[in-house]
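Alright, structures below, take your time with them.
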Structure 1
Amino acid sequence: MENRPLKQYPIVGACGLDCGLCPRYYTEGKSRCPGCCGPGFWEVNPGSCGFITCCVKKHNLETCAQCSEQKNCERVTRLISSAGHRDSFISYKPVPANFAFIRDNGFDEFIRLEEARVAFLQYLLDNYNEGRSKQFYCMSCQLIPVDRLKEALASAEAKMSGDLDIKQKAGIVREAFNQLASSLKVDLKLRK
């Protein structure tokens, strides 16, 4: 049987993606992704991934950013150079910053911050997702510092009264996040 390892932190992709901030991580049903090499990963992703093969299977690491060879790795170099203009279900924009942060501050500190972002996203989804905002909140949590998002959310919550429905509340939160993104010159829309 093929080697099918599980990672301790599936919220971080071997390639540096923020798997715990992806809409598919929060999807229910067969299309749910359990994160990179998380429990159930191999049942929904039976194919191979070059990053997983090298990073997880060969080097027994959580992410390529931990590898001593990553600066000279052609696969990592290609990914980082394409990160500025490549989109998919989850954004590749944070990958270079994720790698740099892990390299400079260590994986444990990255995980601590990533878990805080995942918890904040879960709060947004539990309280302000009217059924159409999941991808928007995921992108926001990937591309905007969580402390700034928390400030924007606090401001938005201060504007809410108890008689608003979930759609109205979500609209207020989305407006606050869009204003913040605009002030930071962050585009929260996927490029086609």
Structure 2
Amino acid sequence: MENKNYSAVYRIIHWAIAISMLLLLVTIFLRLTWMNRNNVAEIIRDYLATTDQSLSDDQLITLAKQIRQPMWIWHIYIGYVLAGLFSIRFILPFFGEMKFQNPFDRKIEFKEKFQYWAYIVFYICIAISLVTGLFMELGSKDLKRPMEEIHVLSLYYLIPFIVIHLCGVLLAEFADQQGIVSRIVGGMKKR
């Protein structure tokens, strides 16, 4: 397998997409765990009990949603950034940067075919996530619920892809692509 040297444009887009996706993952993780509306409502209920005040369950849930709303707004903003970065990622091959590899090429090994197919599936899943997310924000309110269901389902690719990607990078680093990590970080060619 050929050792690639990654251009500055490639590295910037790669890391910007990676950071955006990790930030989106953090907002999802927080929403599902500590910042879950029921957890936040319970914290408010416990605090109000110490002050001899109370709110109805509906009021507590409404307040909890308002407390976590700024975090969710960041999720939306980062989604817009990712949509822009993803668009740039698909425009760059026309300028000779970040070319797509053909998984149907008979000259490549199984490992490379697997890698290329993994990226194709990854890009399709990102596209579904981004399109449904944009539709939820900018599209018809009548379709918001079905788009949200697809959006949530399409995000289940992210954790497995991150694990497969990191395992693949580590395998490559310690096998036939020594220096791949330093090249994607600093652009240095293997000596």
Structure 3
Amino acid sequence: MRAFSYSSQYGFSMIESMIAALIIAIGLLGVAGMQIVAMKGTNHSVQQGKASDLMQGLLERMRSNSKGVYDENYNIVNSSTYKCNVALTKNCEDGVTLCNAKELAESDLYHTICGEGTSHTGGLIATLSNPSLSVSCIGGVGKCSSGINLKIKWQERLLGKEGSGNKTLPREISLDTVIAQ
């Protein structure tokens, strides 16, 4: 019978296993850190995309109502005080009601800022945190032929250690364009 010897066994010692576990743990911490950075980037991209979609939607509405643009019916300094609880006098989107340029501009702004339906889904207020929309003529009052400026501002909540859950960062997108008459 052969004698059993520990020195002839093959495999990993306890120290080698602990070192391997430590290396794997450090690697997983690095992956977790990259995940947080990716989440921050995704959050910013989603909010930027929502703001861009809302701005694009309003811009398309304005292009179909150039008279309302040149009459400055779309001009709004700050939408944060906009009254979404006050219903529109005319529903210009029902396909039946005839609206003039001013009423159509009021409807367009209402639907962009407040959203659709009584629950106000999809509008600026429901989509972004502490949002504000401004529309103005680039050349000043009466100078919309020089172009218009659309600007959306909002507060983006910071994620991760620096955010602590309550801090926000101001964000803004702005577009200068000319609407053909």
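Using distance in nm of label points 7 Å out along Cα→Cβ at positions 19 and 155 for the comparison, can you identify which of 1, 2, 3 gives the largest number? Before the final figure, lay out each step's value.
Working: 1: 3.5; 2: 2.1; 3: 5.2.
Across 1, 2, 3, distance in nm of label points 7 Å out along Cα→Cβ at positions 19 and 155 peaks for 3.
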Note: distance in nm of label points 7 Å out along Cα→Cβ at positions 83 and 131 at 2.1, derived from one of structures 1, 2, 3, originates from structure 3
Value 15.6 of mean count of other Cβ atoms within 10 Å over residues 107-114 was derived from the coordinates of, among 1, 2, 3, structure 1
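I have 0.65 for FRET efficiency 1/(1 + (r/R0)^6) of positions 43 and 67 (r between Cβ atoms, R0 = 30 Å, to 0.05), calculated from one of the structures 1, 2, 3. Which structure is it?
Details: 1: 0.65; 2: 1.00; 3: 0.15.
Traced to structure 1.
Only the coordinates and a few stated rules stand behind these numbers; no lab work does. Since the structure is predicted, the reported quantities are computational estimates derived from the model, not experimental observations. Cβ atoms are built from the backbone, for glycine too; each structure is taken alone.
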